[in-house]
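*Asks:* As structure tokens, here come the structures.
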Structure 1
Amino acid sequence: MRILKRVLIGILVAVLSLVLIGVVLAYKEKSEMDKLHQQNEEAFKAQTGMSYAEHDKVIEEQTKTNEALAKDLEESNKYQLIEHKAITENGIGYISGKIKNNTDEQLSYLEVDINLYDKDGVQVGDTMDIVQNLGARGTWEFKAPVLEGNVAKYEIVSIQ
């Protein structure tokens, strides 16, 4: 019976040791992840001039503005802004998206105008794209170039 107790105590000590090691390793991994996250945010701030939280706020405001525009466009029902986003291809920035012609008529000319802003909300430029002869019920994939380097947000100001 004594031997059995000693074996069980030995097993219990070994299990508790493994649990303790697991807790220490998990804490160490979390600390390393927190440090890596902080380094990434510092690099992001150095590149963009804003923290993750500031960037999230800008994106939230931009989304609200663009959702309002999308709602206005849907109400007019002539055009529908389906989607839009900022992209980079081969080192060049673009604002791209899709606009649908909701009419039964071909549109001879359609233009999307976009204002560009820095992290402080100061307009630093604008861009646009055009399409000619968009078919009835057709969808246009626009791609407006962004030549300014300090753009943190954009606003689609008109589609006409």
Structure 2
Amino acid sequence: MAVVEIEGKKITLPDDVVRAGDKAIRSVLAANGFPAIENAEIKIEGSKSGGAPSVIVSPRSTTKGGTKENPGKYDCHAKAAPDEPIFTLRAKDVSAPYLVRIWAFVRQGKFEEARIVLDQLIADRDVQKLIGDCEKFDEAFIDASDMRAWRAKQVKA
């Protein structure tokens, strides 16, 4: 096994992933919250002491996403139609980073990576602490229904 430390987080890479090479390593790292890993350089070096190989990852892109104060390039609030339903996830929601990564992987057609992140979300103890009844859930289900209906109406037009 190889351990990679990136952005202060240690990721253990099984031997079969390391042997599979760069693409497999990128997939595991992306599923662990490093979506810009495709922009990083990965080097696999054999161990000088006969142990496990080391995996060296150069820093990933430092491009930032949008904020309320400084919207990103793909800010949906500015582009949304006046009657278009919107659902916003905030950084203070412990599940938000997982859900955003799942969305990005699904849109890229990387369904296995999306499943890995979903499993991580389900296993996260901080997320488990938040399970319960909440009026926000009812509103979220309504938003989802409204989005489906809005989109169906737009496709027919």
Structure 3
Amino acid sequence: MALVLDSSALITLAAGGALSLLRQWPGDVCTVTEVFQETVEVGGARAFPDASAIARCFQGKTVSVRDPRRRDKLSGLSETDSLIVRLAVELSGRLLANDQTLRRKAEQRGVSAAFTVEFVQDLYEKAKLSRRRRDQLFTDFVAGGRYSREFMDAFLSTLP
């Protein structure tokens, strides 16, 4: 199964120094051209600190660029988000995004979707990530403003 990334997932993992975790995914890891442009080209031009780390993920083939056959906009989504959902549908993939609306719209189309924290938790549960590293990432995600303390507390309360 392919893992299809939204820019929010790439930026969150980059901010936590955790882009290498994408190599743990058993299938292809990909995104659309527009996400590459947003995170690497625009991010680099604006000197965002994580743009170079994200660029290395593409250069090293950890993440590939793939575009869906259909490019028409879906109701209630931006053009880029529409493309991400269409790609996930075409690949029967799992969407990784931190945008609740995007996730909900994807799930309405039969796409499995997860927040970045769920991806990290899945790796921990599969013993591909230590508890210490998982906890540090969760702390970094909150400290970096990628998730609110309230969201993280609610998420952690669901764990065994």
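Please treat every number below as a calculation from the coordinates, not as lab data. Model, not experiment: these values are computed from the prediction.
*Asks:* State the single structure among 1, 2, 3 that was used to calculate percent of Cα pairs over 23 Å apart, giving 35.
*Replies:* Derived from the structure labelled 3.
*Asks:* Could I ask something else about it? A value of 16 was computed for relative contact order in percent (Cα under 8 Å, 6 or more apart); which of 1, 2, 3 is the source structure?
*Replies:* Clearly, the read-out refers to 2.
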